[in-house]
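A.B. asks: Structures given as structure tokens follow.
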Structure P
Amino acid sequence: MSRSERSPLLLAGLLAAAGVAHFAVPRPFDAVVPRALPGGPRAWTFASGAAELALAAGLAAPRTRRAAALAAAAFFVGVFPANVKMAVDWRRRPAAQRAVAYGRLPLQVPLVLWARGVAAGVAKDG
């Protein structure tokens, strides 16, 4: 399996693991849902988990990979406010927890670029 074939599957695995976590252990995700969103945090936790699972499935299938990769890039941008909320909420926690919260913020950039790279790779290969 080439690197270009492995990259979308690794991204799919990351999204699938995150999606499962949203259903298996929803409370930490509920806590970072911005309160301004309607419907309550649990609905958004489950919706984002379902979206991650759908994106993972789309990335795993070559026919839907490009569209899923572009959607994943948009998804990573869309969940950024939750990461900002976590960083703000955790600003008075112990240093290790603050580091996790602050570390999530710049992590979104490589995730967006990775997803866009997968989409570009499909366009180039296909």
Structure Q
Amino acid sequence: MPTPKRLPKPTPAELGLLRTLWALGPSTVKQVHEAQQRERPDLGYANVLRLMQIMHGKGLLKRDESQRSHVYAAAQPQGSLQGRLLDDLIHKAFAGSGKDLVLAALRGGRVSDAEREEIQRFLEDTRDA
């Protein structure tokens, strides 16, 4: 059985557009551009269009061409892509240890008190499961 084609890792700019599409759902370039302008007012429409065309060519986006304005959607659900990126990070930066990743995040001041409480509740809930 052939192995499935592995999608390329998105660049930081591509990941930003994917986050916008995950939040909006299937959208036109205009809708994505308007949403992106809230964070990056300097970002031009042509830049968003070109990046989305490149992402479509790479397989990161799907495109519905049935209407005059093409509608784009992420090719992978958010959790699936994030899981793949996380696996890659754990393998490369933490020698495959998820524990080392979690400890680095907790020790590095990257987790707020509210997030720590949520993590603690999760650990307690899953301990009994």
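All of the numbers you see were taken from the coordinates with simple rules; none came from a lab. A quick note: this is a predicted structure, and the numbers were derived from the prediction, not measured. Cβ atoms are built from the backbone, for glycine too; each structure is taken alone.
A.B. asks: For FRET efficiency 1/(1 + (r/R0)^6) of positions 51 and 107 (r between Cβ atoms, R0 = 25 Å, to 0.05), which of P, Q scores largest?
C.D. replies: P
A.B. asks: Here is a further query. Output the label of whichever structure in P, Q has the greatest value of Kirkwood radius over Cα pairs in Å, for residues 67-114 alone.
C.D. replies: Once Kirkwood radius over Cα pairs in Å, for residues 67-114 alone is tallied for P, Q, the winner is Q.
A.B. asks: If you rank structures P, Q by relative contact order in percent (Cα under 8 Å, 6 or more apart), which sits at the top with the largest value?
C.D. replies: Greatest value across P, Q: structure P.
A.B. asks: Please state which of the structures P, Q yields 185 when volume of the Cα convex hull per residue in Å³ is computed from it.
C.D. replies: Q
A.B. asks: Here's another thing I want to ask about it. Consider the structures P, Q: one of them gives 0.35 for FRET efficiency 1/(1 + (r/R0)^6) of positions 43 and 99 (r between Cβ atoms, R0 = 35 Å, to 0.05) as calculated from the coordinates. Say which.
C.D. replies: Q
A.B. asks: Given a computed value of -19500 for helix-only ellipticity at 222 nm (-39500 (n - 2.57) for each DSSP H run of 4 or more, over all residues; to 500), which structure among P, Q does it belong to?
C.D. replies: Of the options listed, only Q reproduces it.
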